[in-house]
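Take a look at the structures listed below.
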Structure 1
C-alpha cells in the first residue's frame, strides 16, 4: 500500500521539505490511512522526527502536549547549529485545548526561528476544523484525507467494480472480503462503533446517544433517499426535536459516516431548511448493517440500485472535499435529480441508473429549464459507464 494516495503524499512531502511556513493538518475518518501517510513521510523526508498519538484510553492534556513539543525541539539541535525536524501529533483533537496550546508553541518557535515542521492528524474532521478556525487562523494548511476511491481499491487490492460497490473503500477490511463474518465484524466493531463512541460521543456533548445511534442506522437503511426531519422523528419513535436531529446528522457527517445532502434551490436560505437526502460516505457502512451477503445484495435489483446510487454519491462527496465543489439533490413534486454539482456558477445535473433499459428523465428536463445547467449526465445504464465515472475526478464534469 506504499504511497497509495500518491498525489496527496507528494503534496505532504513537498510541504514538509519546504521552508517552515504552515502547520500541515491531515483530517479524515478513521482507517483511511492518515497515520500510514505520516509514517511514509517520516521515512521519505530524511528529517529527524518525533511521532506521538493522543489516541489513548485516557485523554491527554496540555502538559503532555508541551512535553512532546519540547522533545521534538531537541531534534532541531545539531553540532552545526539548528536543523529542520518534524513533529507529528496523531489524534490531536483528543487533547483538551489542543489548538490554543499549538498556537502558543508554534508562535514561540516562529519568534525563536526554531525550524520545527509540524503535522497534525485528526480522525474527527469537524472537531479539528473547529480548533483550527478558533485558534490557528493563518497558521495551517488543511489536507483532507478521504475514504478510498474505486481507483485506489482497484490498484491496491484488485477490487472489481461490484466489489467496490458492496465492500466500499476501507483498506483495512479489504483482505477480509472472502470471510464475510470477519469483514462484517471489522466494519461494525472497529469502524462504526469506535467512531461513534470515541470520535463523537466522547468528544461532543450528546444528550441522547441512543437517538444518535438510531439516526445513523436509519441513514444507512435509507441511504440515497430524501427524508424530512419530521418523518425521521416518526421513524425513530422519538418525541425529539428536529433541530437535535440536524445537529446529530452534522456530527455523523463530521466523523465521515453519514451526510444529509441539501436540496438545490438557488438560494442558500431555502437550502438550509430543506429535507436532507441521506447518504453514507462509504457503502461498507450500508451493506454491513444490512447483514446481507454479497450475492444476496446483487440479486436484489432494487437494493443494488440504491447501493449504486449511494456509491456514486459517496464518490462525489469524498472527491469534492478539497475542491470547493458543492453537492446537492433537487426535487420538485415527484420530479427529482439525483445529484447537482456546483462550482462557482457552473452547474452539472446527474442521474444514476443501475440497469441498461431506456429511461425518461422528467426531473432532469424540468431542472434544466429552471436553472442554467452546464452539463446533464446519465451515469450507468445507457450513459457514462459506472466504472469510468467513479475513476474520474469530479471537477471534470464541471468543465
Structure 2
C-alpha cells in the first residue's frame, strides 16, 4: 500500500561499514536489541511538504504557549496531576520567562494532511540522530541534496542566547545512569552548550546531592549547583525526595527544561489545545472523557515510548501496547492512523529549538503505535 502524499520511501543499500561510520560520530546505540538506525531506506520530501511541516511546527508552538498561559490562569493543574507543592515553581518559571531549549512535535502525515499526535516537551529523545547522524549519512549518500535539519546550528545559537541568564556558574548536564541513549543525548547537548561558550559539567541524576545545612544542591565534590539541564521527567522528579528539595533551594537553581514544561509534556494538554483551538487544521479532537469519539486513541496522562496506548475503532481495540502507565487516567484523541510504506508506519518528529522550527527525524514502526522498538530512518529533500 502506498501513501497518497508525494512523500516517498526509497529502498537503498546501506553504506559499507555503516556501523563504524555512525560509531565514529559517537552514535553507539544504533543496534540495542534490534536495528534502531535503519539506512536501508530513506524518505524523500518535496520542498512544499517541508514548508508545511515548518509552518505547522511554528503555529503549534505558539498555540502551546497560549495553552500554558490558559492552564496557569485558570489553575487547571489538577487535570495534569501536578502536585500542589510544585505549582508555585511552575508559575514562577513561567512568569519569569525561563527559556525552553527544545521540544519535538510528533506528526501523522497522510493524504496531504498533517496532524499533531502529541508534543514531547520535557525529555524528547532522537535528538542526536536527527541532528548529526542523518546529516552525515546525507553527505555520504548525496551531498548535493538538502535536508530539513538545522538542529545543531540552532541549538548552539540558542545556548549562546541564554548564556547571560546562567551568570558565572557552570551549567550541569544530567541524566540517569545505565541509559546509553540518554547519556549520548545529554553529552551532545553539553557539547552544543560548550560550543556556545558555556562552562559545562556532567553529573548523573543519582549523584546530585543536597547540602542539608546550606540548603542547596551539590555535585560529588560538594560544589553548589546553580544551573542544571536534566534529561529526566519532571513528573518523576516531583515524586522523589530530591525533587521535593527544590522549593527549599537557597540557590534557586535554574532548571532546564523549566518547570512550566510540566504542562506541555503531559497528554492533558491535548484536550486543552482542542478546547482553545477547535477545528484547527493541525489538531485532532481530544477530550478528557470517553464517549465523544467512535475511532480514537486512548492515551495515559503520563506515558513514554508509546506505552499503555489503545487504538479503538468502533467498539473494537485494533492495537494496544503494554506498560506501567495509566494510574492517573487517560485522554481520548480522535484517530489518525499513520500511513504505510512497505509495511512500515512513519512518524515525523519535528523539532522546535528556542522559538524556531529546526528539522525533522522519522521513526518507523511495524504497527500503528510508535514504541521503543521503532527504527530511525533518514530523509532528504527532493
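Throughout, read-outs are computed from the coordinates displayed, never taken from laboratory work. Remember, it's a predicted structure, so these values are computed and weren't measured experimentally. Cβ atoms are built from the backbone, for glycine too; each structure is taken alone.
Supply the structure label, taken from 1, 2, corresponding to distance in nm of label points 7 Å out along Cα→Cβ at positions 40 and 344 with the calculated value 0.9.
Numbers: 1: 3.2; 2: 0.9.
Working through the options, I get structure 2.
In this comparison of 1, 2, the computed figure -12500 for helix-only ellipticity at 222 nm (-39500 (n - 2.57) for each DSSP H run of 4 or more, over all residues; to 500) is attributed to 1.
Computing distance in nm of label points 7 Å out along Cα→Cβ at positions 8 and 368 for each of 1, 2, which one ends up highest?
On the way: 1: 3.5; 2: 2.9.
By distance in nm of label points 7 Å out along Cα→Cβ at positions 8 and 368, the leading structure of 1, 2 is 1.
Once volume of the Cα convex hull per residue in Å³ is evaluated on every structure in 1, 2, the highest one turns out to be 1.
For relative contact order in percent (Cα under 8 Å, 6 or more apart), which of the structures 1, 2 scores highest?
Once relative contact order in percent (Cα under 8 Å, 6 or more apart) is tallied for 1, 2, the winner is 2.
Comparing mean count of other Cβ atoms within 10 Å over residues 144-151 across 1, 2, which is largest?
Going through 1, 2 one by one, mean count of other Cβ atoms within 10 Å over residues 144-151 is largest in 1.
For structures 1, 2, which has the highest computed value of FRET efficiency 1/(1 + (r/R0)^6) of positions 208 and 256 (r between Cβ atoms, R0 = 25 Å, to 0.05)?
Values: 1: 0.70; 2: 0.95.
Comparing 1, 2 by FRET efficiency 1/(1 + (r/R0)^6) of positions 208 and 256 (r between Cβ atoms, R0 = 25 Å, to 0.05), the maximum is at 2.
Between structures 1, 2, the calculation of mean count of other Cβ atoms within 10 Å over residues 288-295 yields its largest number for 1.
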